[in-house]
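The next part holds the structures, each set out as structure tokens.
Nothing in this text is a laboratory measurement; each read-out follows from the coordinates by a stated rule. Because the structure is predicted, anything quoted here is derived from the model rather than measured. Cβ atoms are built from the backbone, for glycine too; each structure is taken alone.
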Structure I
Amino acid sequence: MKRFPKSQAESSRERIEDALKHLLDCDESGRGATLESLAGALGKPRQVAAEVLGELRGRGLAGALGDSHRLTEDGRVYALQVVRSHRLYETWLARETGTPADSWHREAHKAEHLMNPDEVDALADLLNHPRFDPHGDPIPTREGHLPKRSLVSLASWPDEEAGHVEHIEDEPEALFRRIQTLGLAPGTRLDGALHLADGSVECTVEGRRLIVPSALASLIHLERLDEPDHRPEGLHRLSDLPIGGDAVVYSLSPSCNGAERRRLLDLGVVPGTRIHCEFASPFGSPRSYLIRGALIALRNQQAERILVHPPASSPP
């Protein structure tokens with residue numbers, strides 16, 4: 001398919017809105033945006049960044065303070081609208097489509113520059129006004145309020161303390177993809193963290209002991225458990241169930257979303273459902289499971305996202 005270049009107006013809007021998001025990030029962290037920081041954020045020469053800053057000042061969206069720039073009130077409202085568009089669109093992709101998680105950010109970045117405020121509000125209504133996007137980032141409200149939370153990165157998380165993953169940085173994309181392969185997502189419980197000499201963190205996640213490399217630990221943010229989590233003994237993943245074994249569904253993993261989650265729910269994979277592992281293919285995957293009287297084939301990647309426990313520990 002032939003690709004047509006963006007119009008000048010589209011390119012200008014994208015640069016302006018990307019610049020506004022950068023200034024918002026700087027304002028939220030308590031520092032002003034500089035010419036150099038904006039050039040880096042846009043991936044453009046300093047001359048282009050200077051022109052964008054000039055346009056922001058000319059439109060009353062930003063003001064200069066020494067060598068740095070900060071958003072005006074109008075600029076903040078506009079920036080929050082762009083962030084709201086992006087995070088709502090990511091939420092829609094995660095919930096309603098089969099789009100791979102490592103593509104959510106790129107697709108939402110395209111969409112945020114095309115949506116108008118009425119379309120954004122309609123999307124929020126459709127999604128029932130979610131508070132956080134699939135990465136755990138807060139979604140600005142229609143009134144322009146941006147919730148704040150105090151989270152701790154896994155890199156500085158106390159040893160042996162349990163917590164829930166609440167936020168995962170989605171950039172750089174390559175590192176986010178590596179976090180995905182570990183099965184981590186907002187809502188995942190983490191137990192028994194142990195900081196190793198090389199900066200990596202060993203921990204238990206969904207019945208498995210894994211090691212989070214040091215490059216990823218600072219991108220994963222957690223919150224302490226508000227109350228005891230009364231999980232059954234022997235909680236593990238369905239993919240670990242031996243052939244001929246039985247288990248009871250506890251929940252779907254927080255990393256299971258979108259079309260895959262809906263399919264599993266439609267198959268009857270809901271809390272309390274008993275599952276029997278019948279047999280495996282010659283290559284080990286997929287495996288066949290007896291679920292509510294039907295024989296269902298699931299790939300190991302799907303079975304890993306189903307949390308189960310032994311039947312003996314199920315409630316009477």
Structure II
Amino acid sequence: MTKNQSKAVLTIATGKSIYIEMAVNLARSFKWWHKDSSIKFFLATDQKDLVPDDLSDIEIIELQPGQYGQGFSPKLHLDKLAPADKTLFIDADCLCVSSLEPIFERFAGRAVSVVGTMISQGEWFGDIAAVCQRFQVPAIPKFNGGVYYMEKGEESDSVYATARELEPQYDDIGLMRLRNRPNDELLMAIAMTLHAQTPLIEDGSIMSDPQACPGELIIDVLRGKSKLINPPAPHPKHQAWYPFNEVHPVLVHFLGHHTTIYPYKREELRLNLVLAKGWTVLAADTWATLFCSIPSLSARRFKDGLRPIYRKLFGNRIVSVSNRI
């Protein structure tokens with residue numbers, strides 16, 4: 001591990017090999033945009049043998065299986081894993097479309113932070129008003145745990161220590177589980193509030209995802225483009241809780257099944273062709289169009305056309321089990 005590193009990006013890939021595959025895509029997107037940067041990329045994994053040769057220059061933090069728990073629990077140990085004075089944790093299922101330097105600048109000076117808003121009521125994996133009352137706080141940050149920022153020191157150590165202490169109380173607090181596991185977001189939200197840590201107010205420029213923006217999703221990692229659309233009301237897909245209609249984030253977070261479909265699979269293919277195999281961007285574009293974009297979009301249109309007929313005949317399909325569980 002690099003000593004005295006000032007800034008680092010960290011991701012975690014443990015358990016199923018699918019997480020390593022996603023982390024590889026994230027690392028390649030990072031490398032494309034940080035050729036001359038002092039920011040180092042660190043991968044904490046229990047499967048280092050699955051890291052491909054073109055990523056031999058990234059730093060590996062070797063873990064033992066289950067070393068920091070299962071599910072979302074490893075994210076409650078980021079203070080132990082943080083390899084630099086200033087560390088930006090990014091979920092493995094994200095892709096980067098430009099330099100992360102400005103994000104470090106925006107977070108600078110915060111011991112622990114996220115991108116979000118403060119809430120005091122409503123439902124977010126539990127009754128927020130009840131949670132605030134239990135911990136005697138006026139509000140807690142609501143955020144997507146795909147990004148955490150931390151600066152080494154006693155303050156950040158205290159936040160994470162508190163989050164770990166709260167984890168065994170998760171069900172007793174009245175919080176709902178995610179994939180049958182305690183959700184790190186709620187535990188970190190409470191711990192941050194108890195230690196006077198606040199979020200960077202969300203404006204859609206750092207990270208967004210197709211759950212918040214279920215309309216159009218455009219991404220071109222190699223050319224630095226991203227656009228996500230939350231259709232305005234009264235569109236049936238409008239997400240009233242998300243305050244933006246169009247965003248252009250540096251990080252696109254491909255939640256759930258979105259890592260198994262277009263356009264994520266196209267970007268995965270293009271990154272592999274360019275960074276691992278040395279193809280030109282134009283050649284990768286052509287190959288990806290012929291063997292990913294056209295087949296994927298054609299299949300999607302075909303399914304969309306048949307879906308109303310299928311539902312009339314057979315009803316709704318049973319939701320398949322996530323490949324992440």
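When distance in nm of label points 7 Å out along Cα→Cβ at positions 170 and 266 is compared over structures I, II, which one is greatest? The partial results should precede the final answer.
On the way: I: 2.5; II: 3.6.
Largest value of distance in nm of label points 7 Å out along Cα→Cβ at positions 170 and 266: II.
Given a value of -0.59, -1.12, -1.32 for log10 I(q)/I(0) by the Debye sum over Cα atoms at q = 0.13, 0.19, 0.22 Å⁻¹, for residues 178-281 alone, calculated from one of I, II, which structure does it belong to? Only one of I, II returns -0.59, -1.12, -1.32 for log10 I(q)/I(0) by the Debye sum over Cα atoms at q = 0.13, 0.19, 0.22 Å⁻¹, for residues 178-281 alone, namely I.
Looking at structures I, II, which one was percent of Cα pairs over 34 Å apart calculated from, given that it came out as 24? Structure II accounts for this read-out.
When mean count of other Cβ atoms within 10 Å over residues 202-209 is computed for each of I, II, the one that comes out at 17.4 is I.
For the structures shown (I, II), relative contact order in percent (Cα under 8 Å, 6 or more apart) is largest in II.
Comparing distance in nm of label points 7 Å out along Cα→Cβ at positions 226 and 242 across I, II, which structure shows the greatest value?
On the way: I: 4.1; II: 1.2.
For this comparison of distance in nm of label points 7 Å out along Cα→Cβ at positions 226 and 242, the top structure is I.
Thinking of I, II, which structure, once Rg and Dmax of the Cα atoms in Å, for residues 58-121 alone is computed, gives back 14.7, 47? Structure of origin is I.
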